[in-house]
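Structures for review follow.
Rule-based calculations on the coordinates, nothing more; no lab input. All values derive from a computational prediction rather than experimental measurement. Cβ atoms are built from the backbone, for glycine too; each structure is taken alone.
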Structure P
Amino acid sequence: MFELPDEQILPLTLEHNFWTWSAQAQVNPIPVTRAEGVYFWDAHGKRYLDFNSMTMCSNIGHGNPHVIEAICQQARDLAYAGPKMATRPRALLGKKLAEITPPGLTRYLYTLGGADANENAIKLARAFTGRPKILARYRSYHGASAGAMALTGDPRRSMWEPLLMPGVVHFLDPYRYRSTFHRTNPDISEADFTQDYLNHLEEIILYERPETIAAVILEPVTGTNGILVPPQGYLQGVRRLCDHYGILLIADEVMSGFGRTGKWFAVEHWDVIPDLMTMAKGLTSGYAPLGAVAMKAEIAATFNDRVYQSGLTYNGHPISLAAAIANIEVMQQEGLIDHSAQMGQVLHQLLNDLGEVHPCVGEVRSIGLFGIIELVRDRKTRQPLAPFNSSSPEMTALSRFLQEHGLFVYTHWNTVLVIPPLIITPAQLEEGFTILDAGLEQVDRSL
């Protein structure tokens, strides 16, 4: 159907494509030809162990026949229907999501991905409360569209300022290893650490005036900006603050949802129910583009008698919805949520072992199959191996080494993320960590 010699994939792609998140003259993509399980292959036949689930989304692994057949069958039956039409997959996916989402989140708005899911969540929150402001965290990433980029706290938003959506105020994450508040008292108890960051959030709320704040949006477990697992009591405390001041809580589960942390959704670890919850990535495991906003019925009821002035041509696309249904079925039938929790224990031990033998490892963090290695020049000073919002020769060399040895990972500033498909086995995790171990030995020698 698509006849092109493998050796032509890379040059022809480079000739005609404009690349995101890239300086065009420096692009050097892997020419991928096929993928299966936790591996993919390039045009030269080289195999890579996928330790990043491509873009943190291939939760059920690559090439799953059940999902592929569901997509094909839906394409044969009904390839497209308008966003205002009722379809079989639209009916079935809502029922399926109601089985797995936190109690009370019973209405679902389908989007194209995580960014516009977050943008729609903001529109819903503002409409429901009648308030304009949104609070978000500094080490957050919520997407690359204008509204989602405004929500994003990390430097990826800086190029587009001040032309982004107004009304967003950022606050600090409870990041224990690099806590702003505890540089001189790092041994503070977890309870006091948690309370300090809740006090900080409440202070911001009071400064901004609660009656102007529609919602607090956060990643229950911060994703690319650190895999920051919240301390005990933090998410519950944010929920209480929101309830006290009449503010909605939006959980961005785009990366942390669908088994990534060992639960269907990360908020379940802390028994917190948000008012709105966004999802994408693992919703279809990347087999088709889809996002969604789950909301409480009373929020949906805001628009019972008024028009919701938003929507896109491909909202509720039947092929994407069919992929999501089949993807959830695979997770349920293969017990991937429990498997993620079990493999999370293996990952946790492997990360700790690396930390014990490599001086360049400052800290490791993980929950389920959501892990990170934070690299430093000096453990005592905790000086990052790469500056904030930048890279370094050592990080560049490490990334090159890992790719040359067939390990596909995502490196971000001074960190290496470990986010493999949920189907991974202990042997496959060890395979990847053998390569990581060799790469970190080079870093140790360079320091």
Structure Q
Amino acid sequence: MNSQDMIDACKKHTLFSWSARGKVVPMPITRAEGIYLYGPDGERWIDFNSQLMSVNIGHSHPKVVGAIKKAADELIYAFPGSATPARAELSTKLAGLLPGDLNTFFFTLGGAEANENAIKLARLYTGKFKILSRYRSYHGATNACMQLTGDPRRWANEPGSPGFVKVMDPWPYNYSFGDNDAEIVKNNLTYLEEVIQYEGPDTIAAMFIETVTGTNGILPPPVGYLEGLKALLDKYGILLVCDEVMAGFGRTGKLFAFQHSDIVPDMVCMAKGLTSSYVPLGAVAMRDDIAKHFDDNVFWGGLTYNAHPFSCAVAIATIDALLDDGMVENAARLEPIMRQHMAALKTKHPSVKTHRNIGLFGMVDLQKDTVGTPMAPYNGSHPAMGEFNQFLKENGLFTFCRWGSFMCNPPLCITDEQLAESFAIIDKALEITDKVVAG
């Protein structure tokens, strides 16, 4: 098929995520390698968002492709009550990589399922029902995860199941808890403690956070926040669940984003980078005291594809490729270089409001005037953002634009030269949004 044939067939016979089928314009992709995507008619794009911030090791890594072929010749599927070589090896490997006593795992097929089962684990373990989460968050599109989520995608999925309580982040969208990290942390946690008291500490099982907020801003926590949050939750017997589905497996320059702080969460949810999205797999990691509870108490959760042997085998190879090729270190090394590229854009382009990144997890916010009005309002759009995004695609770069911002999340194998090439394309595209500021 050529591009249009593929697009027409897909639109006729399938639905697309978060889209009205009649309005979606699918991107035709036939193969991918390294940091590049290829279309059926000779197109090539730099994948500057690692698809959904998930292809961390780059596309078609030969070691992982080889492992996939080998796994297909071995045990492809076994029912969830089985002990398999891949299940044993992957869980042992993860226990060795995660700090503290995060030694036990429940395997799922993705991040939403990981979060869904973490909710069950928290409620069953604590005997409490309410779950805290933050407004600037996304935790998945399944039923409970939509209520866990704070961003506008939740609205059309309401009313949902009860027991979910939202709080503001350290970085609200249009409000400030203070002028520096210490002040922000103090004020946000004071506010959070009051919410806990209003809701009743004895009713709250857990608080879920994206360790680094993902699609809702790519917001690293202020210095001291995670330590303060963990201490506050411990004070009231509330579990801390870190959703590392997007931030995990090297994206931030550490294997897991919470490792930038001095805490061990009670549970960690993971997916995406676990297999670099080559095959579906997610997991919930839990500390020993939680796991021990289920030695004698039934865990009322299950999946046909729990600990799927084929997916577990691919995860083992993916983790080995990530670590053996030094990609976590590469993300850390490129962090200041990406920041320099972003700073150069801000210096040159009046439409650049601000920028931030941790490792190779970054975002640039645009403005439509010199006083800092966002290019698009919360949950809104602006015609210039569509033109900007189209220019990127026409000039060989794929990324996500959301509201008045765009993502900078390339595969962790990207080189200095490829990073510079990417920002050169963005530099030209920003001439479109600069015209909005100029009037």
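To which of P, Q does the computed value 3.5 (distance in nm of label points 7 Å out along Cα→Cβ at positions 337 and 385) belong? This value belongs to structure P.
Supply the structure label, taken from P, Q, corresponding to distance in nm of label points 7 Å out along Cα→Cβ at positions 209 and 281 with the calculated value 2.9. Source structure: Q. Comparing distance in nm of label points 7 Å out along Cα→Cβ at positions 41 and 57 across structures P, Q, the highest figure comes from Q. Out of P, Q, which one gives 2, 12, 21, 24, 21, 14, 5, 1 for P(r) over Cα pairs in 5 Å bins from 0, in percent, for residues 121-232 alone as computed from the coordinates? Source structure for this number: Q.
Of structures P, Q, which gives 65, 56, 43 when Cα extents along the principal axes in Å is computed from the coordinates? It must be structure Q, since only it matches.
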